[in-house]
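Each structure below appears as structure tokens.
We did not get these values from a lab; they are worked out from the coordinates using the rules stated. Here the structure is a predicted model, which is why all the values come from computation and not from measurement. Cβ atoms are built from the backbone, for glycine too; each structure is taken alone.
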Structure I
Amino acid sequence: MTVKKIIPCLDFKNNQVVKGEQFTNLKAVGDPLELAKRYDKEGADELVLLDISASATNEGRETFFSYVKRITKAITIPLTVGGGIKSIEDIERALDNGASKVSLNSGALKKPVLIDEAVAKFGSDKIVVAIDAIQQENSWLVVTNGGTKTTNLDVISWAKEVEKRGAGSLLVTSKDFDGQKSGYDLKLISALKEKITIPLIASGGAGSLEDLKDGVKAGADAVLAASIFHYSE
């Protein structure tokens, strides 16, 4: 089976790309600009850049958006920007700095109508909603605050609401599988695809080319990964 889209993910913190396991134990991987240029050259379909220290300082945000601008000028593929996007102004700023799409996560959870407002102003094709998920017996719950807080919100229910509000695509990361390099949460992908029709981007756990293929077989329209690319031999 052909993989539809391959999307490397760059987690941005302290001017570096970092990677961890299950959202913790973060280690520096390399320079954001150099990695973005490398993945573009190597044939990635798109890139995602997430500011995982988004709420730290205003100075940090300035630096992040300066990287967004530099990266989008240096690559030829679409860049989705996320992390700390809480308002229409934040979305506008990301797009003004060259982002092709913007990813909402906690901002949409705290204010779901932000999705409606963003879609009305910028179009659904510009708006991605990211969901971080953790398994609880036979279901999944939404986690926030970098995976440190588990909500009572069911992932499937939230995904359906996100679609109803007009989001163009859904980026779902399994906290349980993140950084484990043992494959995606295929049950989660399949469960979501039974309930939503918008494009689904699978994230969390890919460690091999077969894992990427399995993600697509389970129903993902695109596969996002970090470790498999950052640590390739």
Structure II
Amino acid sequence: MHIFILGATGQNGQMIVNSALAKSHTVTALVRNSASSPLPQDSNLTIVPGSTTSQADLEAALRSPRQPDAIIIALGHRRSGSSPFSAPAPNSPHDLFESTTRALVSAIKAVGFATPPKLVVNSAQGVGPSWKSMSFPVRFIFSHGPAMRIGLADHERMDTLVRESGLPFVLARPTGLLSGPARDVRVWPADGKGAPWIATITRESLAAWLVDAVEKDEWDGTAPVITN
């Protein structure tokens, strides 16, 4: 399969690229600066310079080298510090997810697809009905950390646009992210019912699961909470 990845140079994005390549998929990545990209040299990887909020850049990427079967969105807001209570970084737009999704849906329509691509989104626990599945301390951080609060609101708007796009989708809601190798992933309903009260998942596990969601139709049209 051919996969287009947005946010490919972020922590999660790099792992998603590597996971897709390891499974012999071809990948296109749209990056701001191709000269300084941390992505690997690989004959199955096409790097296209551009902005995720530019419809013209997205259209170019959607045609390079061919139309994708699926699109993985793994964008992230940047913070001014490492604390969850840090303010957003000055160069991190508050509406990055929303603006990117609007531009992407328009670009997909402009390019024209015989078979609509599936959108697989690296969302977050706390979006939609999964909010109640988080422990009180985590909800407190999301409610009072400026960058966390802004990011969650942007995720909500992006999720609405994805659902309204008419495209096949999977909205993955990972819990707390940790370093570590890929492990088995447990999939919970959209409200997170049954998930551990303070749950985690490794980034490598998340990356592998998102690629699995591209390959399978098991989770299409759903927004599962995922944990290790």
Handout entry: Structure with the greatest value (metric distance in nm of label points 7 Å out along Cα→Cβ at positions 41 and 161, set I, II)
Key = I
Fill in the blank from the handout: From the coordinates of one of I, II, Kirkwood radius over Cα pairs in Å, for residues 73-208 alone came out at 16.0; that one is structure II
